[in-house]
Structure I
């Protein structure tokens with residue numbers, strides 16, 4: 001395994017009962033880069049991203065074989081799943097702030113981890129909101145409900161909530177699909193800044209978005225990775241005809 005790989009995935013198969021949703025997936029995800037998963041609906045993108053923090057464990061009838069390693073540690077081996085999910089944060093398609101204040105949304109995770117000092121929590125909340133480019137917009141309404149924020153602000157709050165846990169990886173499953181173009185642009189700009197500190201994996205239906213913000217891209221079709229490479233190669237010089245057909249809009 002090469003040192004600059006955050007994740008190393010080898011011969012990964014996933015079954016929902018008898019349905020084989022991932023087929024012999026091999027992929028390396030590099031540290032401090034944005035890796036985009038693209039492909040038509042139902043092709044395995046979200047299934048794979050959920051393998052990276054074992055979210056699929058919560059689904060009945062799922063069977064997984066093959067290797068998924070983070071920093072050379074097999075995450076399906078003898079590992080504490082809560083520690084894994086702290087290290088690998090997740091942001092979902094629809095913003096899902098807790099029905100509590102903006103402050104308590106960010107403070108929730110650190111408090112669960114035993115951070116008691118108000119000074120420490122204040123510092124975590126401020127730092128996380130600043131990293132999520134939201135501090136200036138919410139600093140005067142920290143004690144008001146997060147549900148009063150706009151959709152784009154709620155999504156950045158969810159990113160701040162993930163950051164507060166000090167993860168190494170942030171998984172984003174179509175984080176802008178419910179947002180308008182202006183909110184989407186803010187999230188994309190945020191992702192560009194966050195990759196200095198985090199490894200980011202994003203599932204996106206927008207090929208334009210993948211082209212704009214990712215360093216590497218993996219193209220999925222029917223549970224298989226057809227091609228993975230630098231984003232510039234995937235979009236300008238794909239090796240596989242299926243990739244070219246998808247990128248140019250001939251199918252999907």
Structure II
């Protein structure tokens with residue numbers, strides 16, 4: 001009986017590994033680009049999440065997470081050591097990197113946060129429209145798993161585990177149109193949420209936020225840093241709109257029966 005149980009266990013693990021390998025192989029095949037009602041649904045739900053206060057409080061941790069991981073990734077690429085990050089219950093965040101307290105590495109690390117959600121958001125939208133939603137979901141899953149080992153609070157760990165479960169389910173679902181629509185939703189939330197984050201810090205003028213810290217470190221006014229961040233967001237928004245304009249028009253025509 002024990003040998004049979006062991007054999008069955010090996011078969012089950014083999015089946016699981018085969019299923020994972022099959023999903024990975026399918027993941028890199030070009031799928032159907034998200035279009036029609038699913039495309040409109042992803043964009044519409046994203047707009048609601050940005051504009052409706054209670055929904056914004058639910059999705060804001062995702063924008064904060066990308067902001068903080070932007071600091072971490074650029075910090076590591078700049079030669080600094082990433083030691084951990086925190087997302088607080090009030091949806092603020094903090095990333096710790098160790099290295100020289102001044103110099104280009106520190107400036108690049110501090111400047112990476114606000115542009116990063118828009119950059120990732122625009123890339124996610126472009127990938128979904130190119131039939132590469134599965135690749136985005138896989139990369140997000142890997143990033144979340146790596147980030148989990150650097151979380152430094154229970155709230156951060158809980159948020160990451162929830163996101164891992166959701167993203168893992170979407171990735172495993174394969175080339176379903178609603179999974180691709182979820183990637184469009186994520187990209188739009190990050191892109192538009194990046195604007196909302198930047199507007200909040202620009203209007204508040206808190207010297208403890210990134211523009212204030214950069215102003216103190218470089219003697220370049222915080223307003224100039226905010227303008228630089230806004231320039232990146234404008235470029236990302238323009239590019240996203242250019243690639244969305246035709247598919248959205250076709251989707252609207254199809255929904256209204258004009259095609």
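Taken together, the values in this text are just the output of simple stated rules run on the coordinates, not laboratory data. Note that this is a predicted model, so its numbers are computed, not measured. Cβ atoms are built from the backbone, for glycine too; each structure is taken alone.
One of I, II was used to compute volume of the Cα convex hull per residue in Å³, and the answer was 164. Which one was it? Only structure II yields this read-out. When distance in nm of label points 7 Å out along Cα→Cβ at positions 123 and 243 is calculated, the result is 4.5; to which of the structures I, II does this value belong? Structure of origin is I.
Identify which of structures I, II gives the largest calculated value of distance in nm of label points 7 Å out along Cα→Cβ at positions 35 and 227. Write down the numbers at each step before the final one.
Working: I: 1.9; II: 4.3.
Looking at the calculated values, the largest one is II.
Can you tell which of I, II yields -26000 when helix-only ellipticity at 222 nm (-39500 (n - 2.57) for each DSSP H run of 4 or more, over all residues; to 500) is derived from it? Derived from II, not from the others. When distance in nm of label points 7 Å out along Cα→Cβ at positions 163 and 179 is computed for each of I, II, the one that comes out at 2.0 is II. Could you figure out which one of I, II the value 21.9 for mean count of other Cβ atoms within 10 Å over residues 59-66 was computed from? This figure was derived from II.
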